[in-house]
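K.L.:
There are structures below to look over.
What follows is calculated from the coordinates using simple rules that are stated; it is not laboratory data. Quick caveat: nothing in here was measured; it's all calculated off a predicted structure. Cβ atoms are built from the backbone, for glycine too; each structure is taken alone.
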Structure I
Amino acid sequence: MWDICREMSFRIAWKPYMYSQTLPHLLRTMPAPTLVVWGEDDKVVPQSAGKRYVEVLPNAKLEVVKSCGHCIDMEQPETLAKLITNFIGRE
């Protein structure tokens with residue numbers, strides 16, 4: 001099982017590491033308001049990636065959840081729900 005998980009990690013996160021060169025170009029065309037939520041202590045994907053998303057999305061907002069890692073929905077579901085509810089309510 002460990003080898004299968006390791007192989008899948010390589011497939012989704014290797015060469016280049018969690019980055020698509022076409023993604024920034026595609027995100028520029030996204031007109032919808034977008035909430036980008038990042039864990040302050042995310043050790044899987046750096047916060048700089050979230051900041052980059054916000055830079056290229058025309059109508060985006062970044063929220064960083066303190067004392068939280070990569071899995072915000074599992075680590076702090078109430079905080080995430082509140083952020084989403086507030087974001088949707090502002091539209």
Structure II
Amino acid sequence: MPVTGSAGPVRVELSDPPEGIAIDSVSLFDKGLVLLLRGDAEKAKPGLKRNLIASASQQRTLTEKDGKTRQYRSVLGTLPAIPFEVVKRQRPAEK
């Protein structure tokens with residue numbers, strides 16, 4: 001995606017996510033972004049398996065010829081489908 005870190009914050013939204021799956025954070029990384037998802041163990045049960053659809057936008061500032069500025073949201077696009085599966089967390093064996 002054409003993401004410019006100096007242009008403004010990037011916002012990513014999930015389209016119709018299942019209950020218990022949400023975006024935890026979005027970070028810019030090498031002309032792209034890293035999306036960290038979080039699952040709520042009470043709502044997203046093991047075995048839930050789907051694709052997530054996410055859209056990204058960026059807050060930008062435009063300076064007019066008269067010097068006035070205005071904020072606008074630039075739609076960056078829809079990310080490729082993100083497959084996921086909720087699995088039961090395995091705890092490491094104690095020594």
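K.L.:
Quick one: helix-only ellipticity at 222 nm (-39500 (n - 2.57) for each DSSP H run of 4 or more, over all residues; to 500) came out at 0 when computed from one of I, II, so which one is it?
P.N.:
II
K.L.:
Oh, and also: With distance in nm of label points 7 Å out along Cα→Cβ at positions 36 and 68 derived from the coordinates and found to be 1.6, which of I, II does the value describe?
P.N.:
Value 1.6 for distance in nm of label points 7 Å out along Cα→Cβ at positions 36 and 68 corresponds to I out of I, II.
K.L.:
Here's another thing I want to ask about it. With Cα extents along the principal axes in Å coming out at 45, 32, 18, pick the structure among I, II it was computed from.
P.N.:
It was calculated from structure I.
K.L.:
When FRET efficiency 1/(1 + (r/R0)^6) of positions 44 and 76 (r between Cβ atoms, R0 = 30 Å, to 0.05) is calculated for each of the structures I, II, which structure yields the highest value?
P.N.:
I
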